[in-house]
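Novice: Take a look at these structures.
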Structure 1
Amino acid sequence: MTDMRRKGHGSEESLHFIDELRATTGSHEDGRGLPPECYYDDDIFRLELETIFHREWMCVGRADQIPTPGDYMGLTVAGEPVIVVRDDEGKVRVLSAVCRHRGLIITCPGDGEYNQWLEEPGDTQGNCGRGFRCPYHFWTYGSDGRLIGAPDMQRTPGFQREEISLPNFRSEVWQGFIFMNLDPDARSLVERMKAVDPLVANWKLSEMATEPPTHMRNLPWNWKIMHENSIDVYHVDRLHYPRHAVLPAKGYLPLEVPTEDAAIVFGHVASHKDFALSPIGHPLFPVIESLTDEERRRSYVIFIPPTLLIILNSDSAFYRIVHARDAQSIDIRQTLMVPAPYQSLPNYSDLVETGAAMHLRLNYQDYIVDASLQRAMSSTVAPRGLYAWNEAAVAQFDNWVARRYAAGMAKNDPVAVDVRSS
């Protein structure tokens, strides 16, 4: 596919692509999937960076991962090295990790073993103490990003320490999840998610304890394939039979939750009250006491594209954060959340291990499918299939993506673009 930015929005290739997007609507009844090239084309991924990853709220972790002032996590999001930190006043911030002097990533260790420079740097985590010190020239920054030390710079004309700081990206905390946005003008996520708050209130997500996330790097499939699989209820009776029997495909429950296009929300009715995706079909942990009878037989899915998936169960919750690396690979972080008192149960670790073994088998089946789907997308006869009724959330997500493509391509362009919203 020709780079649409260089070619121009009115090019034949761009107009054809926009025309293809019109078939991706918000309805499972008359829509079709995204064009196959959306899952592997580098130019489309660059379009996604501009229109999605540089504009939408992206999850970077949980607030309980940085509980005390100075606690931080260093990671890369949409190509941006960032530091998620709780500052000296207790506020959660997302700072650029790029030193304002010569550009070194300040969480770089500055030392290592032979050939370690060939390895991809891992995420970092710890407490910054008095601040972050770049190992290159020892420029030092406070937990709020302000430059507080720069050796020998007093002899440089024009240097003004008080005018220099690490850029602070916009950040918000919703239900204990930390989000960042590269767009300073983006609408507040917390405000747009107010309609979801009553739905999840009895799970008390912001108070839940989080197990250390499993971090899987460089998985060989597109970020949209990962999400489409996660919100596709149609497949659970087939691919995951019989492990997923307590949450059958017929239990898909569409919900109308007005989030101003911030989230996709639906329910999944279980085969019985007090269900769980466990070896016994019932909860391993105590059922959450604050749940209503109805909630004790429903799983709710809250998907905040482009990064966060949350699944609520009768005894716990699960989340997965997906960060796209490029058009054909992703990193994921995923883990379990439970009411904090559960961590004091005498057999807590055993219960976590038992539950994780079950979920890993489900995950591995999904990953096999995801990798196969990625390979299939470059086929000359790759399909744009119709949706089943219990794939309505997938149709809604595909439309969410298509509208952002079209809006980005049509910006400041006279060509009319009509891609229906959900």
Structure 2
Amino acid sequence: MNNFVSLYLMRNTLYLYTSKNGKVLRHNLNISISDYSPKDISSIENHIKKKRFPPQLEKYREYIEKEQSFIDSLIVKHREKYGVFPSVKEIKKLIEGGDINLNSEFLSVYREYLDLKIEDFNTKGSPTSSRDFVSFLNGMLDFEKFKNVRLKIRNIDETFLREYFKFLIDKRELGKGYKTRGGLNGRTIKKRFDVLKTYLKWLKEKKRVDRYTEISELISTGIFDRKSPVVKKLTLSVEQLKIISEYPIEDTKSPLFKARDMFLFCCSTGLRFSDLIKINRTNITEGGNGLFFLNGIAVKTDTPFNIELSNRTYEIFERNNFTLNLMSNQKANLYLKKLLEQIDEFQKFSSKYDYKDEQGQTHHYRLFELVSFHTARRSFITTLLDNRYSINEIMTRTGHSKPSTLEKYINPNETLGRTIIDIFDY
């Protein structure tokens, strides 16, 4: 497309015009330029009137060229088939297509697919399985906002994949209209592309709209794989847990205090966050001699767990009225890091946790940067292994369904042989 006379600006929205026998087809490019100043908009209008492509819209050039090329191809195909140019009405019909087709908006159709997936997961009793599909939607909404376009199914091609891949890797600030942070690791990026593939496969099978074959082959080449940094997993010692426990927080109602209670309880019980927010007083049984046990069914594996509670662990539970559903996982991790950042012990660097990125550059982590709620479960299991608990004994407490899952935790460095109640009564 050498001449951009077919561009037109109307009420801050960019349109593509195609002429036929003096009649004009107006095609909305779904590009809003409301972010530009009135002066910029005036300049853009002047460039268009002079039949020049506006430099302010240079980032949209490829997208606009594709739209024009697509419309031109529809006209050519119609002329080849019928021997005449299509009317404006016929061109509109060709662009709009049927109910769901290559010209349908990508995310509008995806929402229909997402509703079906959520319903399916709920029926199977695994509602949390839909999280990756919801995260994909949020990321794509941010991508469209970032590119300032509304994608059609036919826009999902190699160019899109490369731009989307870069978008997932680059970090951005929340609070500027974005729902996602970016800076994703290799494993999470793979999940996003897996969701894209399953969606496109559904389109092919259910709606007879095929973008799956081409995209699947491109993804399978590995060019969109990101090598995640190999960082050794942090485990905390009982001594470090004691430092966290004794750190003064005057306001017992502050989110820092609540996040600490949640974290220390997980460290002393090995609970996943999904299990932590489900337990209540009914999960407590008394075993005699003043001992208390926490019983339940693990949400993730649907296997039972039975954990004896130290006095300090029971006090945390009791202090919070036997519920630790105090905040979301994201906020709990945020406040936990804010707390640990204040403690000298967790300001330390350790070469044990250094890693080299894809460019060979060495990165250093302070301890507080590596701590999350999964650190609690890892620390619990490692501490029990250090104290001569067998794999089977640990599995009854953690709700693991396979011994092989615990292999990554096997790195004993102590032979203390203490009981859970002694260990976590710091």
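Throughout, read-outs are computed from the coordinates displayed, never taken from laboratory work. These figures come from a predicted structure and were not determined experimentally. Cβ atoms are built from the backbone, for glycine too; each structure is taken alone.
Novice: For which of the structures 1, 2 does the calculation of volume of the Cα convex hull per residue in Å³ return 171?
Specialist: Of the structures listed, the value fits 1.
Novice: To continue, here is another question. The value -6000 for helix-only ellipticity at 222 nm (-39500 (n - 2.57) for each DSSP H run of 4 or more, over all residues; to 500) was derived from one model only; which of 1, 2 is it?
Specialist: Only structure 1 yields this read-out.
Novice: Among the shown structures 1, 2, from which was the value 4.3 of distance in nm of label points 7 Å out along Cα→Cβ at positions 191 and 383 calculated?
Specialist: The read-out comes from structure 1.
Novice: Matching task: 0.65 is the computed value of FRET efficiency 1/(1 + (r/R0)^6) of positions 303 and 351 (r between Cβ atoms, R0 = 30 Å, to 0.05). Pick the structure from 1, 2.
Specialist: 1
Novice: Further question: Suppose distance in nm of label points 7 Å out along Cα→Cβ at positions 95 and 127 works out to 1.7; of 1, 2, which structure was it derived from?
Specialist: Structure 1 accounts for this read-out.
Novice: When relative contact order in percent (Cα under 8 Å, 6 or more apart) is calculated for each of the structures 1, 2, which structure yields the highest value?
Specialist: Going through 1, 2 one by one, relative contact order in percent (Cα under 8 Å, 6 or more apart) is largest in 1.
Novice: Consider the structures 1, 2: one of them gives 1.06 for Rg/Rh (Cα atoms, Kirkwood Rh), for residues 111-182 alone as calculated from the coordinates. Say which.
Specialist: Value 1.06 for Rg/Rh (Cα atoms, Kirkwood Rh), for residues 111-182 alone corresponds to 1 out of 1, 2.
Novice: Upon calculation of semi-axes √(5λ) of the Cα gyration tensor in Å, for residues 167-214 alone from the atomic coordinates, which of the structures 1, 2 produces 28, 13, 7?
Specialist: Traced to structure 2.
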